[in-house]
Every structure is written in C-alpha cells, then in structure tokens.
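Just so you know, all these numbers are worked out from the coordinates, no wet-lab data involved. For clarity, every value in this text was computed on a predicted model and none was experimentally measured. Cβ atoms are built from the backbone, for glycine too; each structure is taken alone.
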Structure P
Amino acid sequence: MSDIANDTTYTITDLAREFDVTTRTIRFYEDEGLLSPERIGRNRLYNQRDRTRLMLILRGKRLGFALGEIRELFDLYDMGKDQKPQLRLLLDRIANKRLQLEQQKTDIEIVLSEMDSLTTRCREILGE
C-alpha cells in the first residue's frame, strides 16, 4: 500500500535549507552510511526515510550522541520489527547522556559562581 507522503523526494538543497545545515554536512552523513539517497546521474534524491534520519541525526548530535551511537541505533532499527533491543539501548544511552549533562550542568554552575566571585572582587579593587 503506497502512501503519498512516502513517495515524496527531496534534493540535497531542500534538506540543507529545511534543517539549516550545509550540503557538505549531508554528504558527510551519506559517506558515513547514515543516509542513502537514490542517485540519478550526479543528482541525489532523498526520500522520507532519509529526511527522518537526518532529523534524528541532528537531534542526536544536539543531545551529544556520537555518530557511531546514532549508527548503532539505526542498525538495530533496520534489523527487524522487534524494537525492544533498540529501545533498551536507547534508554541506556539516554541515561548515560543524562548523567554526563547533569555533571556538565554542575560544572557550569561552579564556574559561573567562581566568575561572579572574581567579578565582585575585581569591582571592589577598582572601587566600583
């Protein structure tokens, strides 16, 4: 059963514009095996699956996932209908990333506090 939305194709320029990335970035993800557009001559045509994958790659990168981790999740998804292994791995990755972000948050708060103290001391010395 064909779905019209699944028949939609995008050029590399369309996706670059939509996701505010360079065409070079998209080609890099293709070279890494994360996207697999259809090639017609020298042109690339991306389908809805590629568009969704690009969105997930960019979201994963913003969350601090490495490309290898993103690829691992895609590979699990592509292996079959049973999404339980993928979901367990995703939950594990999220938990680990959350711990890292919480530590970074603590570190940032400490540095900001130290900067506030230093600013206050400098202003006192300057008589402001």
Structure Q
Amino acid sequence: MTTRWRVRPALPTLKLTGAVLLVVLAAVFATDAVAVAVASVAGAGLAIWGFRDLLAPERLAADPTGLTVLTGFARRRHIPWSAVEKISVDRRGHAGVRNETLEIDAGDSVHIFSRNDLGAPVEEVAEALEAVRV
C-alpha cells in the first residue's frame, strides 16, 4: 500500500491568480517600464511555480520499499528505506511566526517539506512515515 501526500488543491489556483493580478496591476498602475518589467518577471516566476504544482502535485509517497520524493522541477526519486538515515520535524520561530518542516535525511541528500507541500501537518506525516518504515 502506498501513502501519498500532495499540494493542497487551492495553492496552484492562488499562485496563478496572484501572477495574473500582479501583471495586471503593474500594467494599470505602474508609472514606468521598469516597474512593469519587474512585475512581469515576478508574475512569470509565480506562474511557473503554480504550474509546477499542477504538473507534479504529489510531493512525497511512502510504501514498504521506501520513499518517492519530488526533486528538481518535476522529477521523482525513489529512496529505499535503507538509505533513509533520519526523519525529523524541524520547528523554528522568528518574529512571532512559527514554521515546521519535515526533513528527510537520505545521506547524500536532504529533502525538506512544508505543510503546504504535503497538504497535512508535518508531525502527522512524520508519524505515518515511521509507521510505514517499520
């Protein structure tokens, strides 16, 4: 049985809407070409980020043989359980904002996922991964 975690469906929509709004607002309210160019580049980056979520929404999958993680823009990499050295939740706070990430140490690589990447609380995902790993 494979357990999968994916980006929440609303995120790509928000990113693509934000990209369009950014470019439209810059075109309407910007007073110089540089501002329009900067807003267009930022909008294009946001659109690419949103399309990535549509192209490869599944960020992490686990089965008895190991993990499959998204790497690069939309490639997948299978990591056998024997290569997974550590699964942990990193909690950091700065300026009153608390951030949690799931960190998977695979020896030669570290894979970091946020709640938005997984569509679930990272603590729950860590527990589910440990349950599948056993």
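Structure summary
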{"quantity": "Test item: helix-only ellipticity at 222 nm (-39500 (n - 2.57) for each DSSP H run of 4 or more, over all residues; to 500) calculated as -23500, pick one of P, Q", "calculated": "P"}
{"quantity": "Relative contact order in percent (Cα under 8 Å, 6 or more apart) - structure with the largest value, from P, Q", "calculated": "Q"}
{"quantity": "Ranking P, Q by FRET efficiency 1/(1 + (r/R0)^6) of positions 9 and 25 (r between Cβ atoms, R0 = 30 Å, to 0.05), the structure that comes out highest", "calculated": "P"}
{"quantity": "Value 74, 35, 25, calculated as Cα extents along the principal axes in Å, assigned to which of P, Q", "calculated": "P"}
{"quantity": "Answer label among P, Q for the case where distance in nm of label points 7 Å out along Cα→Cβ at positions 97 and 113, calculated from the coordinates, equals 2.8", "calculated": "P"}
